[in-house]
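Just so it is clear, none of the values below were taken in a lab; they were calculated from the coordinates. Since the model is a prediction, treat every value here as computed from it, not as a measurement. Cβ atoms are built from the backbone, for glycine too; each structure is taken alone.
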Structure I
Amino acid sequence: MVRLLLACLLGFVPGAFAQQAEIERIAPSAGGTVGVAVRHIESGREIHFNRGQRFPMGSTFKLPVAVQLLTLVDEGKLSLDNVITLRPGDLRPGSGTLVKRFDPARPAYSLRALLELMMIVSDNSATDVVWREAGGSPAVMERLRALGVGGISVDRPTALLLAAATGIELPPGADATPETFQALMRTRPKGTREAAWATVSKDSRDTATPEALVELLLKLWRREALSPAQSTVLLDIMERTETGRRRLRGLLPGGARVIHKTGTLTGIVTNDAGIIALPGGAGHVAIAVMVKESLNAIPVQERAIAEIARAVYDHFTSSPAGR
């Protein structure tokens, strides 16, 4: 009775408590710490789990980088048709396809192509080029402040983030190529990787709260972060995301529309943040699910993310206005 009275006073509904309980039931299966933020866009109703906790972003940091890049396009300072000539030293280890596709005889890519590679396949090589063109950390953080989005800290390009996560120190001026990383990892002391995981997990740099990512997604959806034209460009790219098929979209009905960006640092964090379209005119939910410091295999963590997303999907489909 007390919980029901409190719910009424705060504008919540009994169904939200059931949904909160379901997330609480699912979360331990991921291992580690799970953070969840949900906003039903049309009604404004929210669900949170571990609100206020910061999580390493992994590649979800590429979303605010993309917003800053497209802000410069809106301002006429850049064009997505600009051609960027890559060099071998621009290649990065980890996710993506540029390392395999790169041809020194044909090194030119449009900025649009690099943006798409960064967001669709989370290409690390493309990301650091886009990061440079967008103005790096100072420009990205200034844009977030201008948008009034707190709770996100974007501090390092992919090269430095990967170095920290793998426990290696890049020599000053060295190219952060896959070959450089492989050579340094061969000589690192035993146990360095696990120590690095622990350090990065507690580092405040390159972190976000789930609710801050949801806030940025909402501003993008409402065309408040970018012009309508550039908002459409980014939302379209994010709908074509190929990574994380077993995360937010993993247990949703076939054909469900999901606009999202994933983030992974093995041994440190497994994330997904996006907007899910609900069926039958029930609206949309912006959602971020973040898992940190889990010793479970990534597929197990992904299953937990998928189960949380499905529970949210079912809840707001059956009660879009919180009835």
Structure II
Amino acid sequence: MQEISHSCGHAMTDPALWVDHFAPVDGSTKPPLVLVHGGGHTGTCYLEKPDGDEGWAQRFAALGYPVHVVDWPGMGRSGRVEYTELTGEFVCKTLGTFIETLSEPCVLLTHSMSGAYGWRLVQNYGRRIKAVVGVAPSPPGNIQDEPEILEQGNDYVVVQRGAFQRRVDLHQPTPFNEDLVLNKLIGDGDKFPRDYTNAYAATLTGTPPKLSYERGNIAGSQLKITNTAPFTNKPILVVSADHDRDHTQEIDGAIVDWLKEIGAAAEFCYLPDRGIAGNGHMMMLEQNSNDIADLIANWIDVTLAN
């Protein structure tokens, strides 16, 4: 493992995008790795685990990668954005602007809700992205079913999406309720440090209204791919765990099948098939997270060496 350095600050984007930078002290020949968080979180989910251990950012840097951890525009320490403007398209444009500032093409790692942003970033900025790792990623709107609307008011809509019912606020951020924290984010695996459940839940933020609406693909609003050419031969790894009810082997496997159909060099990594079991949705925060980071890093090394 290499000694690493850490710096942070706002990148030269509009609006301002907060980025934590980690790098091997002695330099690196590996491509930069950009880590993008999911809904309800910020980039801190890659910086520190609930038990205080270092996160994926430090692990990847110790393995030789320059690492950039972003907060979505309008989230965390990034610049404020009005909710009326904060859409998936807006997030992707800001992230794409940052990716274009890097000295060389990057490897993009997305998680959960940001999966759909990753697919759009490949479409719009594919020449600046060497490979993609989607960790329990959301699908593009091309293959995501529209949810059943169970209830609707002037300020909210309740939908059935996957294994869970969700209330989406139309004008305010949508928070995670206790059921979603315990059963969606943590799940019934044995790798999450449950003594820290309350501390973890306290770090969660509400997801801005239009982003929540799009994630549910309500009224067909999820980001879609309209140009598949940038996906041709693009190395993509989709990583899924065995205790993630919203990202089963079948659900995430279907994303891989679709990626292959449009020409991507896509692979599916179902963790139990690699001897890693007991993980849930927040695998980067779990006790064996280093094992998963090492698996991902090995895939990047081998794939980009070929």
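Brief remarks follow.
- For the structures shown (I, II), Rg/Rh (Cα atoms, Kirkwood Rh) is largest in I.
- When relative contact order in percent (Cα under 8 Å, 6 or more apart) is computed for each of I, II, the largest belongs to: I
- At a computed -14000 (helix-only ellipticity at 222 nm (-39500 (n - 2.57) for each DSSP H run of 4 or more, over all residues; to 500)), which of I, II: I
- Each of I, II could give FRET efficiency 1/(1 + (r/R0)^6) of positions 59 and 83 (r between Cβ atoms, R0 = 30 Å, to 0.05), but the derived value 0.75 comes from I.
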